[in-house]
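The following blocks contain the structures, represented as structure tokens.
Bear in mind these aren't lab numbers, they're just calculated from the coordinates by the rules spelled out. Only a predicted model underlies this, so the values are computations on that prediction, with no experimental measurement involved. Cβ atoms are built from the backbone, for glycine too; each structure is taken alone.
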Structure I
């Protein structure tokens, strides 16, 4: 089937390819070797930021909601209308008619994710703000694919708007 010369050529080709691979790997490791840099020659000392990130936690969301702009909340709420309705009917997400003060995962007939079913309590302004900031962090494993509202003012405006729609 194969003569000796063909078998020798195939073996030499495989060995040559292996050699090129090993040499290429060696050159790449020598060229891009990260661990061999040694000690840093000049270090810039930076004072630790005291209270970094705590400002957001100390914000009184209830006070912000009381002062919020309902019209701006209606504008921001347009992002939510792709999945949520205010008329009492469910869409991709549960209806948000009367959501402020309602128990979490309590809309009858809607299939909530396990992450929200495990949460207890009501949709207080604080809970809504935490959820709207980043749903996947507040309720890890939620099926809500919304990235969140970074600005606390936007969250307060949306919550004020949801309160104004009643239920």
Structure II
């Protein structure tokens, strides 16, 4: 059975470093939107294009899983719904999904981001203190049940299934 490794955490948590390690350890395909956004669009968000890019990378991940390759998705996935949808999609193609949560305290996060912006400004994007604090309020930390790979529940109210929800969240998925 193939495995989708899904990194979860805020910017500066060490997700990309861990994703690279996992890709090497498991001979897995690593997909990281941050490495595509600036080369393709010159900025990290580009008017909703990140959602489109993530959808295509998620589609590619599912195709690779079907072909027998493990995949590491370095997305961050701040919401429980995003993580549930991706786990459901992985199961749909016969793969398992392992969440790799990378917690980070605010001081460590700030220091890592400052180092990254100083060392490789062309490979990152500016993040203010206000951004970091705001993003912490948006991040839904995974609980023990989610990390222990319990069953994926149903989609949020108003959605018939996770595929419908995911196709709305990542418009280029299907």
Structure III
């Protein structure tokens, strides 16, 4: 399990760096779009499409980081009001639901990416599959992160964090 948790630290670090990079790209191109549209009266045709795609990638990669740090919406109020074992069970059950959801999203995202390969992004001559690929790639990172959160919880990290909040 130690090696799996190290792998998750590495993959989540990669996801975080890529998410930040895509967010910087999106913000920069959105600013460029605003300047060209309102300052010069000549909006670019390509920056909006790349901004949208970069935001999609940023979100799907950032979710893995959010799961690692416990920043996802959860039923924490209910979990902490229950006895520790039941709260842990609820936490693990919620994560099993996340594993199922993101496994389905990975598979369906992969199929969708294959299906849209012949199509091009508006105003660009590249495949729209680059945008759709965020679903399976991001889901892969998320699955690793959720599984690692479950391992950490089973090893007692969830209980330590819970007890720290109670004091």
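A compact table of results
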quantity: Which entry (I, II, III) yields the derived value 35 for relative contact order in percent (Cα under 8 Å, 6 or more apart); calculated: II
quantity: At a computed 4.3 (distance in nm of label points 7 Å out along Cα→Cβ at positions 46 and 86), which of I, II, III; calculated: I
quantity: Parent structure of the calculated result 32, given that percent of Cα pairs over 30 Å apart is the read-out and I, II, III the choices; calculated: III
quantity: Label whose coordinates, when mean count of other Cβ atoms within 10 Å over residues 6-13 is calculated, return 15.2 (choices I, II, III); calculated: III
